[in-house]
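Below: a set of structures, written as structure tokens.
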Structure I
Amino acid sequence: MKRRDVIAAGAAAAISGGLARPSLAQGARVLRFVPQANLANPDPIWTTATVAYIHGYMIWDTLYGLDEKLMPQPQMAAGHEESADGLTFTITLRDGLKFTDGEPVRAKDCVQSIIRWSKRNPMGGTLMARCNELVALDDKRLQFRMKKRFPITAYVLGGEGCFIMPERIAKTDAFTMVTEYVGSGPFKFLKDEWVSGASAAYAKNEGYVPRQEPPSMWAGGKVANFDRVEWKIIPDAATAAAALKRGEVDWWENPLPDLIPDLKKDKGLKTEVLDPLGALGVARFNHLFAPFDNKKLRQALLPGIDQAEILQACYGDLAGELGKTGAGFFTGGSPYANEAGMTALTGKRDMDLVRKLVKESGYKGEEVLIMSPTDQPLLFATAQVLADFLKKAGLNVNYQVMDWGTLVARRAKKDTPDKGGWNMFCTTWAGLSTANPGSSQILRGNGADGWFGWATMPKMEELRDAWFDAPNLAAQQEITKQMQLLAFEEVPVLPTGMFFTPTAYRSNLTGVLKSGTALMWNIKRV
């Protein structure tokens, strides 16, 4: 593609010639990080943006954390006791927990944090729906009193971003962003230094007491070895690559795929895929408004969406190495990935059939407003392919470019597209999130209470509940086959492929942890 050639040529020139900019001071105790996007919305409960989760794991801790084997381990919890009938689950907090304002972490803070989180998180919502009462027994103990057994309580609390905030902050409405960032984790957010679109800064939380176990993904000892972490928002890939090669930054989270071969050649750098589960790409419809409130129109697009074309646009010559086609509605390689209905995506692509089905759907030429983030190269490339596909299908496309922070804010609006809303956007979901129907937001059918796009699918919700109640893996797998068949009927999203994007960092950094989220603890400079 010409777009790729222009980007690659400009990047190569910048790397080979260097940038006319002063070198940043390389203090041994400062880690400089280039995140995938601007930190425009620093509340990981309010938004599902990955950059907010990275921020969240830096400044807040969780009661449990998943290790590399995806098993829940106590984190802020010292442990728990579960009654023989499974109807009470009592968590005891470990000693030494403090917020960054000096106040101790109390059970009531955890209770309120869980309540707020559960209103936005699918697994959390199910946990609380099955709970009669969640109470603080005293300052150190909180207790779930269940209506029915929920054996994955620790997994849900440890794997779904249930960040513990002070009670007064956690009382903020779940659909309103918090404005105060008193943390419970290994770093402190320096709000006064935060400049949206430019930078963010964090200081080591001297009052944080790490666990003594070795770190493993989100579990174990979260030891901050840097006094300060600075985020540099660098939307231009050539500039970010040059800064990394010159040592002006230490870590670039999401390098442009065109630049990876050159970065691999630099002995001062290391590139690696940190998340073995990858990410599932999807194009999300807004189900509230025409034209995508029409199920037949959504179905009409299935025979033409081409994951291979999308991955080629994103990764170029590396598409075979970093991308995977044949992606359905569950993460490839998970116990719930299946072939039910998959010929809709893996069969021969047929644009003539797509155009025929679009006409038969009753489409009346309504405008389709696609949001495309210029500072997210993979999503930007995906949106370009998608827009071209929809035009060829006969849809009236309004392709609008914006930065990711603006897109994240706009996608939360339920206004009509002509009043500041939208019809479609592209994103990726961490493979862990879409590996099962309990945590998958793309398969929720709970309407106005669901993920942006607000699909209403009562039957999908019934199947999801049945999955939680299933007695064994085989029964769960049968249910997920039914869910995927229903997804091909309802088409809440268009799967766009599996993405395995490497990160790049200076080779003098050690201790970078395997995780679907960039983690700032355990890292040292040698």
Structure II
Amino acid sequence: MAMNGAESLIRTLVAGGVDTCFTNPGTSEMHVVAALDGATEMRCVLGLFEGVVTGAADGYARMTGKPACSLLHLGPGLANGTANLHNASKAHTPIISLIGQHPAHHLEYDAPLTSDIEAIARPYSHWLRTSRAASEIGRDAADAIVAAGNEPGQIATLIVPADVAWSDGGSVAAKPAVPKAPLPPHENVERAAALLRSGARTAMMITGSALHGEGLKAAGQIASATGAKLFAPYSLPRMERGAGRVPVQRLPYVPDQAIETLKEFRQLILVGAPIPVSYFAYPTKSSVLSPPDGVMHALASPTEDSAGALEALASALSLNDKSEVLTQAAERPAAPTGEITLAGLATTVAALLPENCIVVDEAMTSGRGMMAASRGVAPHDWLGNTGGSIGIALPLAVGAAVAAPDRRVLCLTADGSSMYTLQAWWTMAREGLNVTTVVFANRAYAVLQWEYSGLGVGAPGPRAADLFHIGRPDIDWVMMAKSMGVPAARANSLESFGDLLRKGFAGEGPSLIEISL
């Protein structure tokens, strides 16, 4: 059957197992939109802002382990989505990023939307190509699937000129074989085994595929057999946790707390994780958070198979399927009552969190106690901000809910970060996604207030303090959510917060709870 370039692009993606597209298209992408219209196997999800589109693609891929595609409009559309592409890049998330481009004959006129798309895409693209002909774009799409990979993944950007999309001569490329991530060298495994046998106090910093499934099980066997303590970076992509699962402690965001947490360990084994460093530099402090006199060993790099590395390490330690696995005991607190406090909110969430829930967490200050309170509740997944660019939580929740429609999603966010991508609520309502959002409305960039004091420049003066305050006027999150079709209410006590959480978890579709702090 004769087809144009756009049709061969979409048909190749579908044949390669890419069946979900998050998009905010424009004129240059209309032939791709028409191809999507004809490919009923591909689910299309509209976002009203490109940062929602890219963040949702990230959340989808974190939960499924396979890429979604995103479709954006020219250079400005890509630029709007780059903040969450930054986060996805740090998470090693597989995404196929499709960007429209003017046809070749139009570029010479420097029309208003003309830009250097490759230059905008390059910092967040591990693979980047501009399609040159309708006869080649099917092959380009297959190459993008291979480049995006699975675990760990990366961002593959394919720029689609309009004339390539509308021209005839396209064909569907064969489904490509996606290679698995390589295992680390054997000597890395043997060195890690020797460190663990030494008897020195050892920590293991694990991330990626080591934080769920078979990788996490192997980590639990190693921890049980050797006494090693398991940590995850603060910037964690996805962690399975809860009662009966392997306990992994998230490294604190605050540098002094992280240094205190790691100071007892003489050895640090990195499994897919980078050297632990602070988010920012401080005049009188080291950027590295681990002990300066400790031994550091990278078992697996971020681009290697973390789960496979841990399984190989377990084998080197003579462990097998019958070896004991370190697991978390069940600890379900009772729902508290009384006035709202941060500790009380964390305990309420822990008391009511449903089994198999997906928690998306960007509440860096108000939600800091949530993980500790919920460590022993029913099994669940926890997704974090991997790149530090705020505005990830709401889109990430969209993608996670699309990926796992049979699971509840709890989104913990703050008023400052929510303003970046609040359009995600419209998508939640439109798609009927089971997302319960909690907005901690403290009317401030509270983390910046803390960072200002930590840099040793003294107390902020009135003009500096005003730059961290987001009241005057106060944002009404209940009205905002309702305007986009999301039922919403304000909690004024721990009892009312618990009631609203129960209602959100039991209902169909999205809901929002505002907590005024």
Structure III
Amino acid sequence: MRLFTLSDIKLPLDKPESELIKIAEKKLGGKAEYFAIKKKSLDARDKNNVRYVYTVEFSKVAPQKQARVFERLSQNKQPQAPVVVVGSGPAGLFCAIRLLDHGIKPLVVERGAPVEERERAIDVFCRERTLDTDSNVQFGEGGAGTFSDGKLNTQTHSPLNREVLEIFTRFGAPEEILWLSKPHIGSDRLKKVVKSMREYILSQGGEIAFHTRLEDVQISGGKLSAVVLKDSNGERVMPVSAVVLAIGHSARDTFETLLVRGVPMRQKDFAVGVRIEHLQSKIGFAQYGKEYARLPSADYKLVSHASERSAFTFCMCPGGYVMPATSEKGCFVTNGMSNFSRDGVNANSALIAQVSRADFKDDSPLAGVEFQRELERKAFLAGGSTYRAPVQLVGDFLQDKESARFGEVLPTCGTGTSFADLRSVLPAVVITALKGALLDMDRRLRGFACPDAVLTAVESRTSSPVRIERGDDMQSIGVQGLFPCGEGAGYAGGITSSASDGLRVASAIFSYLNA
């Protein structure tokens, strides 16, 4: 069988995708028994000639699909004590699924609730501003990414990235993520995918313990021997064969425990700033011109070096909502979310500036955590100490004055908002960087510095402030059997890279147990 590939096929907006099959069959000189879109992107450089660009693959004979076969742990190598995966975000879930592929039945420990129950806790927080510190936008089944947008584009080039997309489709994600240049699942659909993953893990003999927190680890002779778990019945000590730390970037209490137990970790740079909201229609027109209404909701990605400190946009959510994303009482954090349809009135994105170890108060591995926490406390106070979000209009922000009323952009944060001067929340060096970036980015995306655009503080959980050191064998340096994993451990920066890291760690555990 000979496979053909055609790239850079451009279709006008009024041409259906069925035209691609005609092009393929003309190339073949006959019927295509196999046809697949491999890549689809949008070329809007010429706003008067916006087109879709495709890469397609096809042949006269349909290829036979072959299921991948994984080496499985033999019965005599099966561990006497369980393999525990701490956390059920993308790193933890994908690690658990790959462990099952290798014949290892894990116990997944999640401090938060199943996704359905977690969603109710977030609704209560938005309505009543009563925070559940274990089930919120940061903690619970699916991790922080479940209430973001389900964006799957990544800067990494891991060969596992494609496999991550295929696994997502296996559990109910739309197949278009396999070929879109900027794939996303949407928070509404991702909740169903996460639930499907849970059901699969349980059906294959794995276990999941919700409302269960990792309280402590026991290390003897440089080897992890047991963990202390806490649930509604109290604490229990559990001997373990291996532990995966897929704890997410907000598990600050766990970071503290690991540091006390001598687990090597260090500070890591991250970024802080605000969420910026515009009308989605204005972003669409700026990006695509008059054709914007016929196209998917427009996104953007911008970087500015206009000030001494660079600033950039991150986690842009077209047609989305600003989420109240704190996990600690007396703090306020913001994040963004959008559903699969991306049909909300507003667009939102993080607008952030890099901070580094030079900005922290001391050399402690957790100095970055304290830096974040200090900003989040200031944001809580600036919002009136009721979990309302502190906000300021862009025009007023640039003029250093507190806002008095909203213009064309109405905020979407579920817990409500309070006007504030954001200089009371963010460091001066970040304020300067954001001001410079707003004006600079407006030159490339007209309307970005719209005076009525809304800034919401504080965007502080962009990535983990900590890296838990690990070696080439994926184990914690000096602690055998402990496997730091994903974004919380400092080895990923989003859903796809976290899931890929989960797959890698699972294979490393297989090698560790199979030795």
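A short reminder: the numbers here are calculations on the coordinates, not readings from a lab. Note that the coordinates shown come from a computational prediction; the quantities given were computed from them, not determined experimentally. Cβ atoms are built from the backbone, for glycine too; each structure is taken alone.
Here are the numbers for the structure shown:
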{"item": "Among I, II, III, which structure scores highest (criterion: volume of the Cα convex hull per residue in Å³)", "result": "II"}
{"item": "Comparison of I, II, III by FRET efficiency 1/(1 + (r/R0)^6) of positions 110 and 182 (r between Cβ atoms, R0 = 35 Å, to 0.05) - largest value held by", "result": "I"}
